[in-house]
Structure I
Amino acid sequence: MRYVVHSHCGGDAILSRALREDIEEAIKSVDVPLKRGSATRIRDAFTQVLISKGWSDGLQLAAGSKIAITSCKKGAGFCFQTGNMARMYADLLKLQTLYLNGTITCGVLVLPSAVVARKIGDNIANASRLERELAIFKKVVSLPALIFSLEE
């Protein structure tokens, strides 16, 4: 699968080359047909590669909480979002909280492009919208982050 990267608040300067390469390799390894209902298969294929590279299998925000992000490694918090649009905002809140608490130094979000989102379902979170809205909420969502847009 192809991708495009967008940097928010200097995320490209914070995320190490090794961690970025992990993410890029995981994206390139996804070989799932883009069709309705394939979101879970895309996510599973992607996260299996990251876990094989030493990324965690989730990270809870607080003890006893069911609020978690997809993964983390060496100060990078990671969210993979192929759910509905509302989940994108939840991921931003989670990453911003971890950043403000000093748990992570940057965030990484992987989402489908608008075109890919339409192919895999309805009201699916997409990178294009996230990038536009991060520009609006730059003072609220201040964590350095990289957004990887999954392309056809």
Structure II
Amino acid sequence: MVEKQGNIQEERISSDPVLVDIRDEWYWVKPALEGLKEQIPSLTWRVEDVYAECLYGNALLYTADEGFVIINIITDQYSKERTLFFWIAWAKKVGGSNVINYIPFFEGVGRQLECSSLETWTPIDELEPYFRSNGWELSTRVFTRRINE
């Protein structure tokens, strides 16, 4: 993967994801986020919201050769258990085992952040068999209905 930093481009060797500053990666993360919004209109965040969450430390941006993932921590209001939540994931090439390949890495991140589990949500039904075959359990489905005004 070639990374651009200022006027310098350098080759990065494939390895574990890297925690990065969104200000340094915005030139390529922003168009990726805009593409996700176009593909999945039900997403409620704006790209500016994502930038702000990462900038202020409410979310963490990790990049890898295949793309990026943005995580945050969800704390259960009753049990106080912490969950490492995969908020947004984007891959240059869809259909690979992109995030799944890095689960051991993110389990380590979760342990460091005192999380007891990993979690993600998706409106894409086709991902269920993929997650289930890679050690994830379905804990709930969320159905919503708009109230007519």
Structure III
Amino acid sequence: MKTLLQITATATLIVALSLNLNASILNLEPEDEAYINDIPFNTEEVAANYLYEKALAVQFEMAEEEYIDDIPFNTECIAADCLYKKAMDVDFEFEEEAYIDDIPFDTYEVAKNYRYEKYLKNVFVFEEEAYIDDIPFDTEEIFNQVFFTVFYYSK
């Protein structure tokens, strides 16, 4: 918008100067006549307005300017930090509100049940584990000894 105004102002000045220069070059020096005010408007102003509106009607296509990274820091981050610090400096004081029991259910229970049901829907697939003999004795033999001893002495 600023560029458009500058171009328009420059065009108006050029038109005004060219009218004045053309008038001074074409000095025909007519005989002195009495001035007759027979035109009820200023023709110079009409011509200038016409040329001004014609200059405004012209569509100027400006080439896209290249991005110049001339600021060595991120201004958006600095502005956000500044706004954050300003907000943190404000001491907000709120009145204590009365407790309102407006939810007719226990939200903790609802959330817990939701998670429980969500996790039940998960299907876990485990690979078959290889047999590892990590007990250094025969458990079946020990079971039989204990079972028969308890069974034998319990009668």
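No lab work stands behind these numbers, since they all come straight from the coordinates. As the structure is a prediction and not an experimental result, all values here were calculated from the model. Cβ atoms are built from the backbone, for glycine too; each structure is taken alone.
Computed over structures I, II, III, distance in nm of label points 7 Å out along Cα→Cβ at positions 67 and 131 reaches its largest value in III.
Source structure of the calculated read-out (distance in nm of label points 7 Å out along Cα→Cβ at positions 83 and 99, 3.7) within I, II, III: III. Match the computed value 1, 5, 5, 5, 5, 4, 4, 5, 5, 5, 5, 5, 5, 5, 5, 4, 4, 3, 3, 2, 2, 2, 2, 2, 2, 1, 1, 1, 1, 0, 0, 0 of P(r) over Cα pairs in 5 Å bins from 0, in percent to one of the structures I, II, III, and report its label. This value belongs to structure III. To test your reading of the models, identify which of I, II, III gives 0.98 for Rg/Rh (Cα atoms, Kirkwood Rh), for residues 91-138 alone when calculated. The value was obtained from structure II. Comparing Cα Rg over 2.2 N^0.38 Å, for residues 35-106 alone across structures I, II, III, the highest figure is found for III. With helix-only ellipticity at 222 nm (-39500 (n - 2.57) for each DSSP H run of 4 or more, over all residues; to 500) derived from the coordinates and found to be -8500, which of I, II, III does the value describe? Source structure: II.
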